[in-house]
Structure 1
Amino acid sequence: MVLMALAGRCLAGRVRRFLAKTTAPGQPSHPAITGGIWLYGITTTFCLLSSAPFFCRLSAVLMASFMLQMSLTDAISGYLPATFTRRFLAAGLLMSLATGTLPVRVAETLATGILLLILHVLVNRKRVRVGTGDLWLMAGLTAWTGLNSTFWSLLAGYGGFVLWHATWHLRGQREGPLGPWLCLGSLLMLLNNLYQPLWVI
């Protein structure tokens, strides 16, 4: 776990450099960085310890690495740049090429992209409520995990965001980043897919 946390620290260095050049130059030691690194270390350790095939575990660690950078950037600056999200989407399609599911993933990603474009036009008509970076992130999640897993990831992520947002009167702040919550929901779904627990409802 410590090794994966050190890897997370190296990945967070790229976020620090990006923020220093762009949106948040004065926040090199934000608490989200430490929390994100340790969450990354714990999650990727669980991914590597699962009994899933090696390529699935490797794919999960790679996906978590992208999500660490995106969620830290969004949590600190409130900005989810295309530099991170489009690379995430392209890497997801490349991984699907390696697993032989590229045609299905491309079709699902295109369908998701069309739905997200419609959502963008309807929701952001007068005022930006859902950022473009969040929409690219959702399309990227589809490229990595498929439509079904993305749906459950978004449901978990939005649920966490709504519950966190309900505490605005305690924080004194009405707005906040959605990206980290979508990434957290996706990490939960990723672990669920690797371990495949039996859910009794």
Structure 2
Amino acid sequence: MAIKDVSSTDEFIKGLWRENPVFAQVLGMCPALAVSNTAINALTMGLATTFVLLMSGLSVSTLRNFIPREARIVSYISIIATFVTAVDYLLQAISLELHRSLGAFIALIVVNCLILGRAEAFASKNTLGRSVLDALGMGAGFTFALLSIGIVREVLGSGSLFGVAVLPDTFQTWTVMVLPSGGFFAMAVWLLVVNRVKERQAEAEKLAQEATS
């Protein structure tokens, strides 16, 4: 049954913060840790995932009354795979070097639990408009999370940002940050920060409620 009591704005914003795919739901960890060694890789993966989220959400929401329940998962995966293939070819045409840098992780968007989860849990049960807002919000939240991790890793690991040097030559780069273990470290730091901010927000809301009661 479609959700009626959530505003359109909240439908979009929830994916950015409250239900952020990476920092709140801890989904899509494979690309979040593997390709976020540079900001450009993180941004590209985020945008590619957002495109697939949007197009698959549009398709599933439009066809939800025609897809047999027994075949819905197979149908969703087929739809997702179609748009992932389109993204893969598009990225090859735009930048072959960037495509090689991301390697197989573009193709692995097909099995990203975030995309299949939104198709099953939201797009298949809601209107086209809400499905678009949900996909854009979740995609923006996913991109924000990957970019946050990628910026930290590139600056500390290479002394650059989007390939441009931002730290002096005297800065001793942290080699570990460009390795997979650096992804875990950056992820842990961001989770700590996000959870702390949410705790403070909850405390402030509680105090505000007590003051008005």
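Rule-based calculations on the coordinates, nothing more; no lab input. Everything quoted here is computed from the prediction, not taken from an experiment. Cβ atoms are built from the backbone, for glycine too; each structure is taken alone.
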inquiry  = Tell me which structure, out of 1, 2, gives -22000 once helix-only ellipticity at 222 nm (-39500 (n - 2.57) for each DSSP H run of 4 or more, over all residues; to 500) is calculated.
reply    = 2
query = Of structures 1, 2, which gives 31, 26, 12 when semi-axes √(5λ) of the Cα gyration tensor in Å is computed from the coordinates?
reply = 2
ask   = Can you say which of 1, 2 returns 17.1 when mean count of other Cβ atoms within 10 Å over residues 91-98 is computed?
value = 1
request  = For FRET efficiency 1/(1 + (r/R0)^6) of positions 59 and 187 (r between Cβ atoms, R0 = 25 Å, to 0.05), the calculated result is 1.00, so let me know which of 1, 2 that is.
outcome  = 1
Which of 1, 2 leads on relative contact order in percent (Cα under 8 Å, 6 or more apart), largest value = 2
remark   = volume of the Cα convex hull per residue in Å³, for residues 35-114 alone: greatest across 1, 2 for structure 1
